[in-house]
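Each in structure tokens, the structures are laid out below.
Values quoted throughout were computed directly from the atomic coordinates according to the rules given, and no laboratory measurement underlies them. Here the structure is a predicted model, which is why all the values come from computation and not from measurement. Cβ atoms are built from the backbone, for glycine too; each structure is taken alone.
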Structure 1
Amino acid sequence: MSIGEIIRLLRIENNMSQTALGNILYVSQDTISSWELGKSKPDFDMLRNIAIIFDISLDELMDMENYRNEWSKKQKEQELKQQKN
């Protein structure tokens, strides 16, 4: 899983649009889109800011496999809750 995919998952998990994240980071929506699509990557300072915004460590941000597993687990839990309702 790429850093762009992780950023996308974090953004969606936090109900945030690309525009909203861009505004917080002082970059355009196009920049966020470019990261998420893998056309470019945020620099170290931007990664640090992203980690702060989403209240995770840089280690967690870079631990993509672990995050993907946690994301899948949360998605499955939400699906089960929706099925029960």
Structure 2
Amino acid sequence: MMLKRKFMFNRKKINPEITRKIKMLIQEQFNLTDDTLISLSELNCHEPNCPPTETVITTRALNGESCIWKIAKPISEIKIEDIKKLEN
């Protein structure tokens, strides 16, 4: 018997070119140094009143500073306008 489980993180493959572009836009938008780690995670939400999929963007600098942003859409649907709306 096979059980279906819901996962918070999507297991699908995201086009690496799209993730590179988003990371480049984040780096430019917030003037981040090359050694700042930029992470993208696509999450599924199963709670009421939240988008079915959201992208969480996390940055962490060598000095320990970090920032987190959320965009209420999948990585593949993020546009430059979405990045420009993010605030530091």
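Some observations on this one:
- Structure responsible for 32, with relative contact order in percent (Cα under 8 Å, 6 or more apart) calculated and labels 1, 2 on offer: 1
- Origin of the value 2.5, where distance in nm of label points 7 Å out along Cα→Cβ at positions 27 and 59 was derived from one of 1, 2: 1
- Origin of the value -6000, where helix-only ellipticity at 222 nm (-39500 (n - 2.57) for each DSSP H run of 4 or more, over all residues; to 500) was derived from one of 1, 2: 2
- Taking mean count of other Cβ atoms within 10 Å over residues 43-50 as the measure, the highest value among 1, 2 is held by 1.
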